[in-house]
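These notes open a run of structures that come right after.
Read-outs: derived from the displayed coordinates by stated rules, not from any lab. Just so we're clear, the structure is a prediction, and the values are computed from it rather than from any experiment. Cβ atoms are built from the backbone, for glycine too; each structure is taken alone.
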Structure I
Amino acid sequence: MIFKKDNFVLGTILGFVGPLFGVLLFKYMKFKTSSFGEAFHFMFVEEEDHKTISVALSLALLVNAVLFTFYINTNKDKTAKGIFALTCVYGLLILCLKTFS
């Protein structure tokens, strides 16, 4: 099974996909009646301070926190390092978005 592997590349893939899943979950919770296009257009284009997308991305990082905790507790350190590395990249992007927008 994929969750039993201990691989840095697997961790980076999970670290990349986790927040995307989190953003989709945020979309379904916040913009239930809107289509994907309408919701993401609002978050990226219409809202000048990008507050909604930064909140969505911040909450999406919680998915990576759950994945990271799971892999640390199962002693899959290489996979956890990959997840942590991508979490740091996402965190820096969110920080830049909040700071410079």
Structure II
Amino acid sequence: MVKVGLLLRLEAKPGKEADVASFLINALPLILEEIDTTTWFAVQFGPTTFGIFDAFPHEEGRNAHIAGKVADILRATWSEMLSCPPSIEKHSILAAKLSGQ
């Protein structure tokens, strides 16, 4: 059961939309290595607005993700791709339905 999650909003700089999309797509193999990242979605809300929604079974998993490889890459490169720092919201999950792929 997932209990906690993160919601990030990423606003691409003009002309950097493809870079942000590529970053998100290329992050998936690293995310698959994270045992406690139960659910992870990279989404595009609009032409320049992207996001990540992920969920974890416990706070330790969320903390490991925040300290993980994808977060490190984002911290090192956000200023090249994004018009402002990522908006990061921690949340508690009240109910969920998860199915196999």
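A few remarks follow.
- Structures compared: I, II; top value of distance in nm of label points 7 Å out along Cα→Cβ at positions 19 and 59, i.e. the largest, recorded for II.
- Structure from which -11500 was derived, helix-only ellipticity at 222 nm (-39500 (n - 2.57) for each DSSP H run of 4 or more, over all residues; to 500), options I, II: II
- Which of I, II yields 13.4, 39 [Rg and Dmax of the Cα atoms in Å, calculated]: II
- Once distance in nm of label points 7 Å out along Cα→Cβ at positions 11 and 75 is computed for every structure in I, II, the highest value turns out to be that of II.
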